[in-house]
1. Please compute distance in nm of label points 7 Å out along Cα→Cβ at positions 12 and 92 for structures P, Q and give me the label with the greatest value.
2. Once distance in nm of label points 7 Å out along Cα→Cβ at positions 44 and 100 is calculated for all of P, Q, which comes out largest?
3. Going by relative contact order in percent (Cα under 8 Å, 6 or more apart), which of structures P, Q comes out largest?
4. Hey, distance in nm of label points 7 Å out along Cα→Cβ at positions 4 and 60 derived from one of P, Q reads 3.9; which structure?
Structure P
Amino acid sequence: MDFKLAYWTRRWSANTTLMVQKIEAGWHISHLAINGDADREGAPFLESNLHQDHVRFPHDVGAFLGFVWEQFESGEVDEQRAQEIIQEIGDWITACETSQPIWKVWNS
């Protein structure tokens, strides 16, 4: 069960996609350089990937990913719905990343 969590990064001016695989204890998160087994909230690899690219993201992003894990584990959502919800998280990350102010010298 591989899922994709795609979000836009200002650093690359492009989408980045993390591969997210449900495992017994949480998720296996993989990307180019930062990979590994994480807990249900994606710690530590979800935020490590976001920090790597200086992405602005919602404070509770991990809790939302944990909710998806619980819903999928209990059978409340199927694989297709889980993917949709995970992408909603990616869209939320994109919204945070693209809505930050741009100030010369600081982050432009």
Structure Q
Amino acid sequence: MILVFKYILPKRYDGLTLWPLIILKESKLKNDEILINHERIHLRQQLELLIVFFYLWYLIEWIIGMIRFRNSVKAYRNVSFEKEAYACESDLNYLGKRPRFSFVKYLF
């Protein structure tokens, strides 16, 4: 389900996935196939890790990134879930052929 909440997301974010929702900053973003695909990749990742473990793993990777890079944007971009989603967001058929736990290959 896609919802639009203009004031919830930080300025640099257009979308956010919180199982089972995709939250967008603006209604026009519903037509952005690449953004929606990116967020759907996160929904699949969340399901694979039974939702709560996704958020724990994400937080741990982000904290490690903050220690390593001392920069929140670099920490975010180096989370394996984000690496997979950014690498594959343009392939609109990706979820149909994606092997389970594909984010693991983006860990290192």
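Just so it is clear, none of the values below were taken in a lab; they were calculated from the coordinates. None of these values were measured; they are calculated from a predicted model. Cβ atoms are built from the backbone, for glycine too; each structure is taken alone.
1. Answer by largest value of distance in nm of label points 7 Å out along Cα→Cβ at positions 12 and 92: Q.
2. With respect to distance in nm of label points 7 Å out along Cα→Cβ at positions 44 and 100, the highest-scoring structure among P, Q is P.
3. By relative contact order in percent (Cα under 8 Å, 6 or more apart), the leading structure of P, Q is P.
4. Clearly, the read-out refers to Q.
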